[in-house]
Structure 1
Amino acid sequence: MPGVSDAWSDRVSVDRQQTAAQPRRVVVVGAGMAGVQTAVALREQGFAGTVTVVGAEPHQPYDRPPLSKAVLLGKAEDSAFDIDFDSLGIELRLGLEATGVRPADHELDTSQGPVPYDVLVLATGAEPIRLPGTEGVPGVHLLRTLDDAERLRPVLARQHDIVVVGAGWIGAEFATAAREAGCAVTVVEAADRPLAGALPAEVAAPMTGWYADSGAALRTHARVTRVEPGAVVLDDGTRVAAGAVVVGIGARPATAWLTGSGIELGAQGEIVADARLRTSAPDVYAVGDCASFPSARYGERLLVHHWDNALQGPRTVAGNIVEDGQTDAVYDPVPYFWSEQFGRFVQYAGHHSGADSTVWRGGPEGPAWSVCWLREGRLVALLAVGRPRDLAQGRRLIEAGAAMDPDLLTDPARPLKSAVRTG
């Protein structure tokens, strides 16, 4: 398995002997989607020991996607998970910051002292990258937490001129919400196109027009030099009026607190997990945005910062905990995400970096189109704009490793599944 130590396959967890009087204790660090779903999945799969979820925020655990939509626009007060934690026997310890792990002692260090565990699950997610030189600058915002959304809601309500730094997924979604609220929006992007780090140029370039269609200004090849009261200054000296600045230039795994723990971290700061989502430390798992895992499907290690990964991975973690490591269940999903931006529903499934050919279904000048990526004739990824049926069928075909007929695939009037090669 690419990127996985051979020692992991033979590793036997220590200190696993339990008695009826001392049921196993699972502690989950992180109260977002990955952490909460791990706790729920443990109960669903019959785990009878204690389950404790440790969260740094004081709020009841909540879902993040609505923050850039309903919560931001004041259509919902919050996005708390509809889960009865008490009835499931899940203990929540909120407002408690994890500060370190001592695997040899089976203890989690926190701001309020050590928390013992038999099994630890790391699900701390990712944190937004800050624009250098803007920390603490008035009027500069991030959008990651419920508190962030609550600070931004009155900004939109007052219809400020807003500068969004970064034309990635979160930048586009925030710009969409700000335009809906009636704000004047300028999006500043250092690259030559939106989504430069996520999609190939020929696919992302047509999305440039979406900004103008919505009334937002998009400035590419532009970097922010500094933020001043009421303005953003670009590297060419241009001053852009800004009652508020929202930074969306990416995120990194929230793992700095693990430094010195002995738990292996990767080049991007992510926790290096194996195919069963075990870390390099005994009895410690990692799941969601904070962890990478080896994909046999794609032949490389993946770090996926999307909601579906945080939903699916916990089932594998819970299964391995419940079975006490005596299972062959591995985590090798077809990554999936979606984005609602500028009146369009954009969906993506798979991983296209190893593709050797690209097939379009419809043209990007239209309201609905798809792009298929093939490797050796097999579908490995698909982007669908306003074509949810393509996405649903494509996701299943990617999972099946289906060989496709490119000529049939190009016809957007044909169901995607009808382009599968037979014989």
Structure 2
Amino acid sequence: MRHRLPTAVAALALVLPLAACGGDADAEDGPPTFTVATWANETEADELDAILDGLNDAQDTYRLEQMVIPGGEYYTKLQTMIAGRQAPDLFWLSQEYVPAYADNGTLTDLTGRVEDAIDLDDYPPGSLDPATVGGALYGLPWIGQPYVVYYNADRFAEADLAEPDGTWTWTEFREVARALTDGTRYGYATTGTPPVALFAWGEGGDYVTADGEVVVDSDATVAGLELAHAIANDATATMPQGLAQSRGVESAFVDGTVAMMVGGAADDIERKVAESGDPFEVGMAVMPAGSVEHVTFNWTASTVLSATVTDTEAGLAALTDLTHAMFDWKIPAPVSSRVGDIADVNPQKAYAVDVVTRSAEIARGFHNQPQQNELGSVIWEQLEGPILSDGDGRGVGDLADLAAATAAKMREVVDR
């Protein structure tokens, strides 16, 4: 669920004024109707329509209608609507886009306006922080996806290895991956999941601080990048990058070629393995710890309220009601009190409630910036892509030099 913001369209949206979509059209004849833009697939859209119908039947303050935009077109269409002064009233934003939309005035500032309806203290910082820009709240997260390690328990038994207990480090993880690699089978595979930044976090580094300072060239970050490079390119432990790209990491895990992979806690891995031709027991483990911090990545998405909505009180009621309702829909919910519900919503995850709960406690997102789309391109092209592929087999040279060059380009973007 990654979406990139088209730079040219985003720039256009910065200079064009906004106007309301349909949110206040029915104010004289009845409650306002708000359009909710989503990237839901066909099944999800039907499920969400049922949720909206329930909300509409339960009160007379607002009406909600879903506008489904295919995932691959979502941000292009959204920006076109905003530029054309037809912004949806409520819409989904994945975490990396919140700063840009907040910065250009597209979003309603929710600070101090939703606390009576939503317990913000129930959100772990790793879920709520990505919806906060400059100390102000601009979205209500409805899903939190802490990253975990999925593993083939049968392969562990075959290799006479103890299954991970949540206390392992990346060094131990690499040793386990080596023990699980034999001929055409590999211990581990990745094409960029988890994010390379996770290794930097574990060593006490970062790409960008919460204050917006680029620190990708710090000693701590470089140490994490060196660790990521070593694991990704260890032929005795990890599937070669080209093969992983062509096979697909999840497919290679499901068919037993790869013994460990990283994915979201709610990913449908257990069902896919059970339905495959040669099923095995799936295990789930907390991400390995770095030498400084035990941390994992958290993918979140929020529902936001357009600044074009003039009936703000009705809009806020719709936003908070919808957020509560979606806690019962998508799993795991991004609030501490609901993480354990994953076992009720998806019984195949019941074995892993403790792992999911622990992972949610140590999960965080990026310190996203208004220029995150451009920064992400620089990071991938200049740093993470070469690290994962070892410069397409040519090597990456000194990683401190590579990080310094990347930092210089990132600072150019941030300082514009």
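Every read-out reported here was derived from the displayed coordinates using simple, explicitly stated rules and does not represent laboratory data. Keep in mind that this is a model prediction, so the values were computed, not measured. Cβ atoms are built from the backbone, for glycine too; each structure is taken alone.
Which one of 1, 2 has FRET efficiency 1/(1 + (r/R0)^6) of positions 200 and 344 (r between Cβ atoms, R0 = 30 Å, to 0.05), as calculated from the coordinates, equal to 0.95? Only structure 1 yields this read-out.
Which structure, out of 1, 2, was Kirkwood radius over Cα pairs in Å calculated from, if the result is 23.0? Answer for the origin of the read-out: 1. Assuming 3.6 is distance in nm of label points 7 Å out along Cα→Cβ at positions 208 and 256 as calculated from a single structure, say which of 1, 2 it is. Only one of 1, 2 returns 3.6 for distance in nm of label points 7 Å out along Cα→Cβ at positions 208 and 256, namely 1. To test your reading of the models, identify which of 1, 2 gives 24 for relative contact order in percent (Cα under 8 Å, 6 or more apart) when calculated. Source structure: 2. The value -11000 for helix-only ellipticity at 222 nm (-39500 (n - 2.57) for each DSSP H run of 4 or more, over all residues; to 500) was derived from one model only; which of 1, 2 is it? Value -11000 for helix-only ellipticity at 222 nm (-39500 (n - 2.57) for each DSSP H run of 4 or more, over all residues; to 500) corresponds to 2 out of 1, 2. Assuming 0.05 is FRET efficiency 1/(1 + (r/R0)^6) of positions 72 and 104 (r between Cβ atoms, R0 = 25 Å, to 0.05) as calculated from a single structure, say which of 1, 2 it is. Computed on structure 1.
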